[in-house]
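The data blocks that follow each hold one structure.
Every number in this text was worked out from the coordinates using simple rules, so none of it is lab data. All figures in this text were calculated on a predicted structure; none of them were measured in a lab. Cβ atoms are built from the backbone, for glycine too; each structure is taken alone.
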Structure 1
Amino acid sequence: MARIELRHVSKRFETDRRTDVTALEDVDLEIRDKEFMTLVGASGCGKSTLLNLIAGFEMPSSGRVLVDGREVQGPGPDRGVVFQQTALFPWLSVEDNIAFGLTLKANRGKGDPAAVTKRMLERTGLARFHAQRPAELSGGMRQRAAIASVLAINPSTLLMDEPFGALDSLTRSIMQDFLLEVWEEERKTAILVTHDIEEAIYLADRTVVMSALPGRISEVIDVDLPRPRRYEIQSDARFIHLRDHVTEIVRAEAIKGTFSAVAA
């Protein structure tokens, strides 16, 4: 069953030169209920634009974006978004940041704020740091707090735009395992944009490879690897084969995009 559908979606932006740039062109995509999907592709291929359309931050120039059969008209509490730069209030403690979303009118009735916040602090290993402010935390802990603040409002869909892009490789690896554990427990529909092909394969049920600008779906790849997954699977021959296959497609699209830009 498709939970999210993009039907013939295109998105154009007007530049300062009053010319249109087509970020996405005629994209058809279905994301199944409780599926973990990752989006990869060369820089500027429209990955983040696609995510923003699902989040409701942008509207398509043509086509339709549907969630549970209803057309997306704007942001909603059913879709939680995690960004690369953590969207935490610097003047609030970790605890208050996590609890904040539950104070909003759209999220009232989603549980007792104190109990939910306590559970999120414990689930993310941040209970000891509940009184700290974001500036007093490491990058990994800030991103955990950001994910906890989104999970606290219990969205049915989790949208993530390069959430670990600013982290060092070791912290990134640890956060990938953390995200997998949370997803395996919560089983939300999840879509993650990343430039890291190994990350994309490690996390996903399916990986979508996007073409160079204008962004189209180049290939949708089933990641037929057992779950639950842990770091060691990245040395498995099946993982390496998938990584090399996706890398080959992304590289070819990046080269195509570079030569197209030079020719233009």
Structure 2
Amino acid sequence: MPSPLLVAALGSSFAAGPGLPPYDDVAALRSRRNYPHLLAGRLGADLVDLTVSGATTASILRDPQVTMDGTTFAPQLAGVPAGADVVTITAGGNDLQYLGSMLSASWRRHDPDHPMVAVLEQQLGGGVTEPTLSSLAATAEGLVQVVEAVRRAAPAARVVLVDYVSVVDGHSADGAPFDVDDLAVFLRIQTALESAFEQAADGTGADLVRASAMSRGHALGSADPYVFGFETAPARIPASFHPNAPGMAAVADAVAALLS
């Protein structure tokens, strides 16, 4: 009887799944209901889930990552099994300060004196961060380096870039406390992130699952959103604007369809 497929998952919170208990690792905010776990279930595969909320391409490649609670995670690449059959990669959003900018704008408008405002501004260097050509190029290059490093670590693996579920669309988002100008910046960051994945896929020949395009009609304010809204209850803050259960299921289905 053949051995089951071995899937390894790399990435940030859009793969890890904050807001979706139960957790495989609380410090990483890594859910047992994230798309890597759902994908492994659909494929009957074994899973090595290395995703950590807050990860960047640098913390996947080479830099230890220290989470908000002080836990240190080794670079995710170090955990990739040499015999992996499939490796999924969802990263780059934190390189472009995508969710951080969205949270910063939301908290500043919701409660300017909340401790989250100071935390986010310290992380971001102040407020919403406009994407630039250089930040886009650096993010794309970071993804290229992750793909190339995965191929060295697991030579037989099929490498699948999975971009980010769309959080916003061209309309104001119900329940999201940011203004039209902020929304326009978030759309530009979202577009830059999609472009970074496209460039990395083109440059490496890796497969690309366009979760962004697949989820376009399921952004904030839609009838069937694939993301949580702005969460202010202390236990729910990490879930803000991240994929919800239907969003994770849709991504798992899209990756499974590619691999079938």
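For the read-out Cα Rg over 2.2 N^0.38 Å, for residues 137-176 alone, a value of 1.78 was computed from one structure; give its label from 1, 2. Present the calculation step by step, with values, prior to reporting the outcome.
Working: 1: 1.19; 2: 1.78.
Value 1.78 for Cα Rg over 2.2 N^0.38 Å, for residues 137-176 alone corresponds to 2 out of 1, 2.
Of structures 1, 2, the largest value of relative contact order in percent (Cα under 8 Å, 6 or more apart) belongs to 1. Quick check: -0.54 is what I get for log10 I(q)/I(0) by the Debye sum over Cα atoms at q = 0.11 Å⁻¹, calculated from one of 1, 2. Which structure matches? The read-out was computed on structure 2.
Among 1, 2, considering only Kirkwood radius over Cα pairs in Å, for residues 97-248 alone, which has the greatest calculated value?
Details: 1: 17.0; 2: 16.4.
Between 1, 2, the highest calculated value is found for 1.
Taking mean count of other Cβ atoms within 10 Å over residues 9-16 as the criterion, the largest value within structures 1, 2 is that of 2.
Rank structures 1, 2 by mean count of other Cβ atoms within 10 Å over residues 113-120 and report only the one at the top, that is, the highest. Let's see the in-between values first.
Working: 1: 17.0; 2: 14.4.
Of structures 1, 2, the maximum of mean count of other Cβ atoms within 10 Å over residues 113-120 occurs in 1.
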